[in-house]
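Engineer: Next up: some structures, all given as structure tokens.
What follows is calculated from the coordinates using simple rules that are stated; it is not laboratory data. Remember, it's a predicted structure, so these values are computed and weren't measured experimentally. Cβ atoms are built from the backbone, for glycine too; each structure is taken alone.
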Structure I
Amino acid sequence: MCKLLGAESRAKEMSELWNEYEENSTPEAKIVKDFDKVEMILQALEYENEQGRDLEEFFQSTAGKLQTEMGKAWALEIASRRRKEG
């Protein structure tokens, strides 16, 4: 991995950032984790619309999983759009 990143300091920084993300230890890590969940919810909505499958169980399982106000707002917007489309 260090060879791919080109320098030991860059590898160390990437490792520290990864650990920060995994440990959910900063506001930035929390936002990135929420982005990941929101993207998954959007993919599920797209799949549900394109394939005509009911993914209510999935959407229910994501309720309350978001940590940031921004993530929660996005999830509410997606849920609102889903209700309008359904």
Structure II
Amino acid sequence: FKHGLRNALIPVVTIAALDVGAIVGGLIITENIFSYPGMGMYFLTAFGDGDFPLLMPWMVIIVFSTLMFNLLADISYAWLDPRIRLE
């Protein structure tokens, strides 16, 4: 069980790290559907008004969080499977 779990967790970690962008996108849709006042509503209002300077920080947050989770996933590969080396 222990040997198979290490190999099986690598794709799970990869997909979980890539799904961070989808989670943020789902946040925007959920806030719009249920009329929650939050960052998603802020994003849609700025997008509808064409206010691009207000959209830039949102894009930076989305891209930065996706990159950081991908970096954490890559680092965790070496921890999950000792055959993988970080160079």
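Engineer: Assign the value 36, calculated as relative contact order in percent (Cα under 8 Å, 6 or more apart), to the correct structure from I, II. Let's see the in-between values first.
Structural biologist: On the way: I: 25; II: 36.
Only structure II yields this read-out.
Engineer: Let me ask another. Suppose you compute helix-only ellipticity at 222 nm (-39500 (n - 2.57) for each DSSP H run of 4 or more, over all residues; to 500) for every structure in I, II: which one lands on -26000?
Structural biologist: Working: I: -26000; II: -28000.
The value was obtained from structure I.
Engineer: Let me ask something else. With FRET efficiency 1/(1 + (r/R0)^6) of positions 5 and 29 (r between Cβ atoms, R0 = 30 Å, to 0.05) derived from the coordinates and found to be 0.90, which of I, II does the value describe? It would help to have the intermediate numbers written out before the result.
Structural biologist: On the way: I: 0.90; II: 0.30.
Going through each structure in turn, the value belongs to I.
Engineer: Looking at structures I, II, which one was FRET efficiency 1/(1 + (r/R0)^6) of positions 53 and 77 (r between Cβ atoms, R0 = 41 Å, to 0.05) calculated from, given that it came out as 0.60? Show your work: numbers first, answer last.
Structural biologist: Details: I: 1.00; II: 0.60.
It was calculated from structure II.
Engineer: For distance in nm of label points 7 Å out along Cα→Cβ at positions 13 and 37, find whichever of I, II sits highest and give me its label. Before the final figure, lay out each step's value.
Structural biologist: Details: I: 2.9; II: 4.2.
Going through I, II one by one, distance in nm of label points 7 Å out along Cα→Cβ at positions 13 and 37 peaks for structure II.
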